[in-house]
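*Asks:* In structure tokens below, several structures.
Nothing in this text is a laboratory measurement; each read-out follows from the coordinates by a stated rule. Quick caveat: nothing in here was measured; it's all calculated off a predicted structure. Cβ atoms are built from the backbone, for glycine too; each structure is taken alone.
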Structure P
Amino acid sequence: MAALTENRSTVQMASGDRAGLLGASQTIFAGALLMRNVSGHIIKGATATGSFGVGRAETAGASTTAGVTNQTFREGIFRYANSASGDLIATADIGTVCYIVDDQTVAKTSGSATRSPAGVVVDVDALGVWVRFDEALTRAMLS
């Protein structure tokens, strides 16, 4: 394509709004932590490797076959439950990557390489961990 010679109306995707095709056998609840698996499909947060956190489910969804059902989600900063004792995230962990335990819990470590990265810890309070979900940022921090 040639360089511009006049003004161009460039379409913008709203910040944070995303959608992707669900993986096989998924039941998603609104508000759930979601991740992208190695096939590129959206699945609910779970202890598994090879995936990356992508954000919060905006709607409930379900699928039986991979790549058929669309799932909306949002990137951004959301609070999820903190893991238990040995993997508890503390304020000293702000700015580091945290890991997915399930669709509502994050942990400090990868659990001996059994968990996928969720996102970046932004804050920690008595109710949980504030996590920034930005797949590109998380991937870059780990490379």
Structure Q
Amino acid sequence: MLTDEKILRKLSFMQKCVSYLKSVDAGSKELEDNYQLRSAVERNFQLAIESAIDIGEMIISREGFQRPDIYRNVFLILGRNNIVPTDFAEEFSKAAGFRNVLVHIYEEIDIDILYMFLTERLEDFDEFAGYIAEYLNKEL
């Protein structure tokens, strides 16, 4: 039960970050020119992705699945073990690569990629949350 509560807390926090990102109504030029806005968008993406990774790692540990060697593999392992569909796992694993850019190559973030994630990839988090909710409901 304790793990379920931790997963739900992380899920709630991830959704809070995603809600903020969905509220951002800015073009790529504004993201490039507005340092505060860009910083907030980058940080909320980082936190949303890290929350998803944490959730995946908790499930992997709980189920005794193979331990991931890199963050991308967290989602791939969830896919291989039918927690999320494998095609979704492959696509969502790209978020882990984006997280690495946000954390380690932050001075070179491509505005077009940031804007693409902002405008085209937010629904992935909702889909992930749905799969995790299904997983938790099966566990009851």
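*Asks:* Tell me which structure, out of P, Q, gives 5.1 once distance in nm of label points 7 Å out along Cα→Cβ at positions 6 and 94 is calculated.
*Replies:* P
*Asks:* Among P, Q, considering only distance in nm of label points 7 Å out along Cα→Cβ at positions 38 and 54, which has the greatest calculated value?
*Replies:* Max of distance in nm of label points 7 Å out along Cα→Cβ at positions 38 and 54: Q.
*Asks:* Moving on. Give the label, chosen from P, Q, of the structure having the highest value of relative contact order in percent (Cα under 8 Å, 6 or more apart).
*Replies:* Once relative contact order in percent (Cα under 8 Å, 6 or more apart) is tallied for P, Q, the winner is Q.
*Asks:* Here semi-axes √(5λ) of the Cα gyration tensor in Å has been calculated and equals 28, 15, 12, so which of P, Q was it run on?
*Replies:* Going label by label, the one that fits is Q.
*Asks:* Of the structures labelled P, Q, which one yields 2.8 when distance in nm of label points 7 Å out along Cα→Cβ at positions 14 and 30 is computed from its coordinates?
*Replies:* Q
*Asks:* In addition: Which structure, out of P, Q, was helix-only ellipticity at 222 nm (-39500 (n - 2.57) for each DSSP H run of 4 or more, over all residues; to 500) derived from, given a value of -1500?
*Replies:* It must be structure P, since only it matches.
*Asks:* Here's a follow-up. When mean count of other Cβ atoms within 10 Å over residues 22-29 is computed for each of P, Q, which one produces 17.6?
*Replies:* Structure P accounts for this read-out.
*Asks:* Could I ask something else about it? Taking 22.0 as the value of mean count of other Cβ atoms within 10 Å over residues 46-53 derived from one of the structures shown (P, Q), identify that structure.
*Replies:* Clearly, the read-out refers to Q.
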